[in-house]
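Taken together, the values in this text are just the output of simple stated rules run on the coordinates, not laboratory data. Bear in mind the structure is a predicted one, so any value in this text is a computation, not a measurement. Cβ atoms are built from the backbone, for glycine too; each structure is taken alone.
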Structure P
Amino acid sequence: MKVGVIGYARSGKTTVFNALTGAHAAVGAFGSRDANVAVLKVPDERLERLAEIHHPKKVTHAEIQFLDVAPNTAAGEDKALDSAALTVLKNVDALVHVVRAFENEDVVHPKDSVDPVRDGRSLDEELQLDDLIIIERRLERLAKEGRKDREYDLIGRCRDHIESGQSLRTLELNPQEQKAIGGYTFLSRKPLLLLGNYGEEGIGQADPAGLDAYAAEAGLAHIDLCAAMEMEVAQLPEDERQAFRDELGLGEASRIRFIRSAYHSLGLISFLTAGEPEVRAWPIVAGTHAVDAAGQIHSDIQRGFIRAEVVAYDDFMAAGSMAKAKEAGHVRLEGKEYEVKDGDIILFRFNV
């Protein structure tokens, strides 16, 4: 899964990226124009507990790849994204918008003032506008071809929705319609997480970035952190970090909060496989059917799918082993259309 980290120039975006991923990407206007990339493991205590039972040779966490996309730094431009950034973002699954909520007279905001809610709205409008351009071109082509069919009607609904001032992620579509527009990779359709980057003066305050109301209104997930302080914490010896966080009132490690929020904003869950060779978490979109979940492991398992042997994680742990879970009647045989639940421990039966 790929997540694009975006934001206006001088929002502290790359500082956030470094603090959360442990990377050392150059910050400021002279940083790289290429996207900085880091892969983070998704914390999951269930894997550790399963490993205590199975003693596997390997424990594999679900992973998310984060791309810190270079902002638009052209003189006189107050847009967050240029054409190169928009191209990169077509290939990500979700977006994280780092919103500047700190004051620093030596680091001038491209819009000349700090206003988190304004920036949240403005960047989302940029995404909508990019989608609208694609939609208008497609509608024009379909009209020239005389194809006022289902695609034309669906794309027309997308246009009307954006013109009403709303992002495509808020447009209700059935599964067939979602699949039909998937190839357009609309940016305002992608899940979006707001990350408020506040200053040290906001530590310990409620709603330090001032984004709570806007996030609720827009239906967006959001978290806040002080990137400058997080960078300082990240440079401390690991055994001293939590005590320092507690002293400053920073709470749970931001890296963990961030990954969890990003995972949630993607609409992801994890199913688990467990045995002596490996205990592993597999990320899938909520609502995925068993046959498609099997394909995450290997295409041959999906192609030759027979049944899925499923037990909920809590039921397995209460029983203590697969054999005892079966004795208690907690293990089920499910077919292709079964919707996999978060924490399902699955053994796929297949034949190719």
Structure Q
Amino acid sequence: MIKKQDRRLRVGVLGCGPIAQFAHLESCVKAGNADLYAICDAAPDLLARMGATYEPQKMYSDYEAMLADPELEAVIVATSDAYHVPMSIRALNAGKHVLCEKPIGTSVEEGEALAEAVRRSGKILQVGHMKRFDPALEAARDFVRDEIGEVLALKAWYCDSTHRYTNTDAVQPLPVTSRLARKPAGNPKADLRQYFMLAHGSHLVDTARFLCGDIVAVRARLNEKFGAYCWFVETEFASGALGHLDLTVAVRMDWHEGFQLYGENGSVIARTFNPWYFRASEVEIFHEKTATAHKPLGADGHFFRRQLEGLADTVLNGTPMRGANVEDGIASIRAMVAIARSVVSGERVELASVSGAV
């Protein structure tokens, strides 16, 4: 078990559904510099079950009541996508720091409204792009930032698998559900193009930005066959590097995620696993000068706990934020909107010119 520090961030989790059960509640309990201070859910049966399991100090059925608690310092927004922005803004307005699940919103305007709330509050908001806390990917990013020189190109892929739930059902606990759970209006899966882009494309775009910096333009194509969706995206980075992003849902094979990155002084090849295995990526970093490669182990693969510890370290100690901030979240939304626009038009789309929803 990780040893708890003397001073710990007091965290409340909004939403006790599957993502909270699989990731955030355990992260709060295990984090060395944070505690599960409170939980909040509108479903009384779900609230009672999670309270009995994780034993927070406080339990709330009303979000405003939790936000009014002066001892609460930060909120994890672990709700449906439609609630991310409004619930994050309410937390910021109440003087709480926020870790918001990705994507932070479904439109550029939502993201900008959230950014304004962050600026107005003076509080910290971190977006839940937990892959930034994969220790092997962090090592790859450090090499790109410090040693690789100019980046020539990135080829990255995120391919969900038809066998994904067979795999995850075998390793995850059975989620506790409630018929009283609060759900947004409409069916988020009614538009699968949008749903898959928000759920999966947000990870792919953020990984590309994490490694290579800002994306300035895209040209995208989409192929739909036999219930599968495949986006190929030509990507232009502000640095002058080129990229090719492959988002496919779902491949008829195992989970397939990773990248190849080519630079002036070396290269990186990575294979990333289904996140619910809590296994760091397999990364090979090649140094041209010595003609040698090394592979960081990344033994601590609990990305969700590590991202919470990163937020807590920033709040408690003023350490520069390691995770994605609200501007990173907006940049991801802009990229996804641009990809959607390019698929329709067939043309190159600059991110600075887009607005509206994914």
Structure R
Amino acid sequence: MNKKTKNIAVIGDGGWGTTLALCLARNNYPVTVWGAFPANIRHIQKTGVNTKFLPGIKLPKKIAFTSGLDEAVNSADILVLSTPSQYLRGVLKKLKKLNLANKIILSVIKGIDTKTLERMSEVITKELNPSQFAVLSGPTIAIEVAKGIPSTAVIASKSKQTATQLQKIFNSDRFRIYTNTDVTGIEIGGSIKNVIALACGVCDGLGYGTNTKSAIMTRGLVEMSRLGKALGAKPKTFSGLAGLGDLVTTCVSPNSRNRSVGEQLGKGKSIKKILAGMNMVAEGVETVKAVYKLSKRHNISMPISNEVYNIIYKGKKPQKAVEDLMARKIKAE
């Protein structure tokens, strides 16, 4: 264990944050998880299970849970930011009041700010200006990682040293970690895949088959690459874990929140009713707003993403959205 990085705080007690804390505990790192809701923290402390966000997984007692942000942060060498993207700014403003000097910041948040159109790393950098920063993404359904099912992810940082240091901390025989330097590409992949998963879910809800889902995923990857390239990402990133890998997992897994939301949309349920029945956040519902705006700003053709936006925010019938996609002008691939 590296003495300089032995204490880790996970900021966010959702399914993914709790899962990463479990991975770190399995690697024998002292880890504290902060949650915004004291009642949920008390429940976890009492039962040893995060019933709300990661049901069925018994958590070791060596993972500490707290609703005191300063308690989690002050003794930590690494902060793992794992809050939903729409709540990030509020948490960052609280973190700014604490001593963050020399702490490594790792973002595992997938999304794009719907107002500023900034990626999460840009939001974090603007608010905290960390000296060491990285992002983690990949094909990682939380419950599968928590169960120890072999999984992979990638950590990206402009600093190869920071990425390698974090790689050694998170890597295990059940959770293989790769490194990358393309922070932009990793974040774009992790964000847009949620939008495409919504589209795949819509097709599931409409009762379509594998052909349709394969087409949505393949052409969705094209949309991801187009936007990523416009924002300065490396094209090859999208054939990797945070692009194609995460896209496949999120589009096909029955445990994928975004796919499940899309499926309910395809069955005719309103987005308002769907979200009202959820504990956890389906990031794609918010992210598609930003993707829609970015496609217009950069004049990029993203027809699948645009139709997802139309279904959620303009009340377009899912069947009509699919018909319009199929009736577009024919062209070369």
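Compute mean count of other Cβ atoms within 10 Å over residues 140-147 for each of P, Q, R and report the one that scores greatest.
If we compare mean count of other Cβ atoms within 10 Å over residues 140-147 over P, Q, R, the biggest value is for R.
One of P, Q, R was used to compute FRET efficiency 1/(1 + (r/R0)^6) of positions 20 and 260 (r between Cβ atoms, R0 = 25 Å, to 0.05), and the result was 0.70. Which label is that?
Considering all the candidates, the number was obtained from R.
Name the one structure among P, Q, R that log10 I(q)/I(0) by the Debye sum over Cα atoms at q = 0.11, 0.13, 0.19 Å⁻¹, for residues 132-315 alone of -0.47, -0.65, -1.25 was derived from.
So the calculation was done on R.
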